[in-house]
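Dropping the structures in below, format is structure tokens.
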Structure 1
Amino acid sequence: MCITVTADKADVYVGCGSAKILKIDKEGQCEMFARITSQTSVIVGLVVHKQLLDVLPWDRELVIAYSLDSRQQVNSWHHPGVSHNFGSRMVVSQNQLVAADVTHRRLTLYSLTGQLIRHVHCTQISDSRVCICVITQKS
């Protein structure tokens, strides 16, 4: 069950049910990249930046950062807002990680290392399926 997706150059990362993160390379080969320790977790956020893959599981109040090279966890930080609904709840924009906090109906902005920058209240966010994205405009 594929829930969220992100890409880095020719590689595609897919967040799935059963706590799995898959990697699909440019030849189309699919392999397991990592698995969250909670077997019942669903991955609802994936972003790649600076050789890291940040992961947001739906049943843990945290963001987990993995090294793309070693596939090992290198960082994690608290992020409130557990919700057992699907969606794609994380993006990187302007060197900040933005994650939807459905519990508190807001977007939370972090530095790329997990330092809280600020909260932006958003009453349209509810405890249902939430997907956020970045739209870039070419000039």
Structure 2
Amino acid sequence: MSQPIATTLDSGNAVNVLSVTPYEEDQLWLREIISHSKWRLYRADCLDSAVEVLHRQEIGVVLSEGDLPPHSWTDMLDVTHHLQAAPPLIVTSRLADERLWAEALNLGAYDVLAKPFDRDEVLRSVSLAWLNWHRKHKSVTAN
């Protein structure tokens, strides 16, 4: 099977991904999944630390745990929407059911990923989200 296009870009564009989750095992799984790609994984364990990363780094995709006590993925979505180069947000959850899918997509999330993570699904979803962000961001900075 071929790798998603964003994992093999040679144009010098960094694929910066922010993973926001309090679960260390999720961070480890994501690091393992992207270890053979040219992506850079930034980590945050809560909303506040995610905001710090978003103000220090240009992030192309945010993976947010659905539940970020005392916050949730909707708070993370609100934060990303207020950024100049707003990265798409992918919600992750062990309870990724139709209700969550409908809510997430209706409120503006890019995708929902079920846990435990499936390598191919993570690579596909993040690749497509990043390509979408990159095209929008590139057209904004070109104008």
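Laboratory data are not the source of any read-out in this text; all were calculated from the coordinates shown. This is a predicted model, so every value here is computed, not measured. Cβ atoms are built from the backbone, for glycine too; each structure is taken alone.
For which of the structures 1, 2 does the calculation of FRET efficiency 1/(1 + (r/R0)^6) of positions 44 and 124 (r between Cβ atoms, R0 = 25 Å, to 0.05) return 0.60? Mind showing how you got there, number by number?
Numbers: 1: 0.90; 2: 0.60.
Source structure for this number: 2.
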For which of the structures 1, 2 does the calculation of mean count of other Cβ atoms within 10 Å over residues 28-35 return 12.1?
1
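Here Cα extents along the principal axes in Å was calculated and came to 42, 42, 24; which of the structures 1, 2 was it taken from?
On the way: 1: 42, 42, 24; 2: 38, 36, 27.
Source structure: 1.
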Assuming -14000 is helix-only ellipticity at 222 nm (-39500 (n - 2.57) for each DSSP H run of 4 or more, over all residues; to 500) as calculated from a single structure, say which of 1, 2 it is.
2
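Have a look at 1, 2 and say which one yields 10.7, 30 for Rg and Dmax of the Cα atoms in Å, for residues 52-91 alone, as calculated. Write out the running numbers ahead of the final one.
Numbers: 1: 10.7, 30; 2: 9.7, 26.
For Rg and Dmax of the Cα atoms in Å, for residues 52-91 alone, the value 10.7, 30 is produced by structure 1.
Kindly point out which one of 1, 2 the value 24 was derived from, the read-out being relative contact order in percent (Cα under 8 Å, 6 or more apart).
Numbers: 1: 15; 2: 24.
Comparing all candidates, it corresponds to 2.
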